[in-house]
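Undergrad: Next up, some structures in structure tokens.
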Structure P
Amino acid sequence: MPRPTPRHQGVFPVVPTVFHADGALDLDGQRRCVDFMIDAGSDGLCILANFSEQFALTDAERETLTREILAHVAGRVPVIVTTSHFSAAVCAARNRQAQALGAAMVMVMPPYHGATLRVGEAQIAAFFRTVTEGLDIPLMIQDAPVSGTPLSAAFLAQLARELPAVRYFKIEVPQAAEKLRTLIALGGDAIEGPWDGEEGITLWADLLAGATGAMTGGGFPDGMRQILDPWRAGRHDEACAAYARWLPLINWENRQGGFLTAKALMAAGGVIRCDAPRAPWPPMPDGVRAGLLDIARRLDPLVLRWAR
């Protein structure tokens with residue numbers, strides 16, 4: 001049986017948070033960043049994720065960014081708002097606010113804190129029951145190594161069957177493709193959106209496993225569309241060739257530049273003025289930046305031309 005068409009699919013890159021050199025939010029640069037990402041072909045956007053340096057933001061800044069970005073996007077593309085918090089009450093309040101401001105989806109990690117504070121499946125299930133209360137938009141569970149929380153495919157499928165809002169899953173753990181394949185088999189129609197993550201480093205395997213969306217870095221959505229568009233149209237040889245072409249840049253982001261990659265590309269292309277992270281995170285090393293730009297110039301992504 002063919003799977004139902006998901007409400008959201010395709011390339012939904014993470015929007016980096018743009019700072020001035022002194023660490024203050026650069027809202028003008030943030031708006032330019034968003035405009036570029038939409039012009040580059042993003043099917044949708046995700047804000048306040050780990051690659052947005054959400055861990056370095058105050059609650060007030062999170063609210064400011066949510067309001068400003070959603071207002072500036074103004075419905076041009078759907079926006080996912082990351083609302084993760086250890087407290088179910090805090091996360092639920094963030095979810096309701098994001099929905100009221102126009103978010104198309106919220107993304108939530110299981111509750112964790114630091115290197116050692118975790119809870120078991122019973123508490124995680126109760127957490128997601130609480131944070132989905134009052135939600136009319138879907139919730140995506142982010143299954144990522146940074147949480148240190150094991151989430152079996154069977155448990156995720158159970159949450160999807162029991163909680164109508166839980167329909168999307170961003171899988172970015174080792175052997176992600178097999179986990180996606182098992183999740184789809186166990187969850188059936190309750191799994192509306194099995195998605196790839198981790199900057200697309202496992203995208204090809206995940207597409208073969210049934211992924212319908214990719215949450216990538218924000219620097220080259222146009223390149224990721226060159227992979228996803230032909231795949232969705234059934235032109236798999238073309239998609240595979242595009243993946244091979246863009247893989248060096250995908251790999252550089254995943255293994256070398258990390259969350260600074262998108263901002264480094266945007267600064268090189270004049271989209272934003274400053275690509276600095278917020279202290280105490282160090283700036284991108286010169287050698288990493290040089291390698292990044294060397295690969296990018298060979299591929300000629302829009303980010304290097306958009307501001308000209």
Structure Q
Amino acid sequence: MDTVVGAPTYVDYETLDSGRIARITLNRPQTHNAQNRGLLVALDDAFRRAERDDAVRVVILRGAGRSFSAGHDLGSADAVAEWTPGPGHHPTYDCDGGTHGGAEGRTRQEWHYFFDNTRRWRDLRKITIAQVHGKILSAGLMLAWCCDLIVAADDALFADVVGTRLGMCGVEYFGHPWEFGPRKAKELLLTGDALDANDAHALGMVSKVYPRDDLDERTLAFARRVARIPTMAALLIKESVNTTQEAMGFTPALRSCFALHELNHAHWSEVSGGKVVAGTVEYGLDDWRDAPPLHRASKDDEPDPAG
């Protein structure tokens with residue numbers, strides 16, 4: 001297994017089955033694979049590495065530790081060092097709008113490192129499989145949704161909690177209506193409730209549900225089935241489905257919802273006098289660091305508002 005240059009501890013890359021399958025592992029288990037800038041840049045490098053390799057037919061994306069990904073990194077020591085001048089500063093904060101202030105800088109940075117990278121991974125010239133387990137929260141959903149197929153451990157929980165915890169209208173790559181359906185998307189965003197693996201399978205978002213202990217082995221077996229398809233046929237199947245989504249308005253909707261996401265940031269910046277770009281306790285939100293356990297969405301069970 002190799003580490004990706006530039007982020008030696010954030011993303012691992014390996015090939016299996018004589019190079020036919022590439023497996024990418026998010027490797028920040030201490031933060032539940034929260035997405036700091038180094039991880040995202042390394043992940044882009046890893047996807048591109050698999051794309052360049054003509055031997056690779058299928059790419060598996062998984063996470064080390066207890067969860068696939070807890071979403072954006074909102075303040076670990078690594079993340080703070082990346083956006084702060086000093087030895088840990090990440091160079092991507094000095095380009096792509098990072099040197100500009102206000103909404104321009106934030107919008108351009110989020111376009112490049114949260115939105116457009118996810119959209120680019122969706123169109124990777126390989127078949128991609130997200131192998132998820134544990135919590136898949138908010139921006140963690142983006143990493144799963146950009147893949148062609150999702151297989152889940154039976155302990156998986158899918159939720160976007162940025163509405164209830166940060167006062168935001170979902171994440172930057174707004175795939176929710178396409179993945180959940182319109183009304184379910186509204187419900188889950190307004191409540192912060194979670195889908196379990198079986199719920200997600202019933203919606204068609206998840207292809208397979210495997211016991212947690214068997215996840216690696218069963219996902220690899222599934223990937224081997226997919227890898228049998230001739231590469232041209234596989235690519236045209238992917239392109240046919242993706243193009244159909246495009247004809248239904250997928251990308252224009254994503255772009256519009258990204259703009260609304262940035263408007264939401266601008267709102268919090270204005271009402272706070274530039275102090276914050278998301279809701280906080282002072283503005284009526286619960287402290288996300290003290291959030292109660294995820295509540296599974298169900299048809300007849302309302303959570304206690306008191307927690």
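Throughout, read-outs are computed from the coordinates displayed, never taken from laboratory work. From a predicted model like this one, the values you see are computed outputs, not experimental measurements. Cβ atoms are built from the backbone, for glycine too; each structure is taken alone.
Undergrad: For FRET efficiency 1/(1 + (r/R0)^6) of positions 193 and 225 (r between Cβ atoms, R0 = 25 Å, to 0.05), which structure out of P, Q has the highest calculated value?
TA: P
Undergrad: Now, a different point. Any idea which of P, Q comes out highest on mean count of other Cβ atoms within 10 Å over residues 9-16?
TA: P
Undergrad: Let me ask you something else. If we compute distance in nm of label points 7 Å out along Cα→Cβ at positions 145 and 177 for structures P, Q, which one ends up with the highest value?
TA: Numbers: P: 1.8; Q: 1.2.
Structure P comes out on top.
Undergrad: Could I ask something else about it? Identify which of structures P, Q gives the largest calculated value of distance in nm of label points 7 Å out along Cα→Cβ at positions 105 and 201.
TA: Comparing P, Q by distance in nm of label points 7 Å out along Cα→Cβ at positions 105 and 201, the maximum is at Q.
Undergrad: Consider the structures P, Q: one of them gives 1.0 for distance in nm of label points 7 Å out along Cα→Cβ at positions 217 and 249 as calculated from the coordinates. Say which.
TA: Values: P: 1.0; Q: 4.7.
The read-out comes from structure P.
Undergrad: Computing relative contact order in percent (Cα under 8 Å, 6 or more apart) gives 20 for which of P, Q?
TA: Values: P: 20; Q: 15.
Matching structure: P.
Undergrad: Given structures P, Q, which gives the highest value for distance in nm of label points 7 Å out along Cα→Cβ at positions 25 and 257?
TA: Evaluating distance in nm of label points 7 Å out along Cα→Cβ at positions 25 and 257 on every structure, the highest lands on Q.
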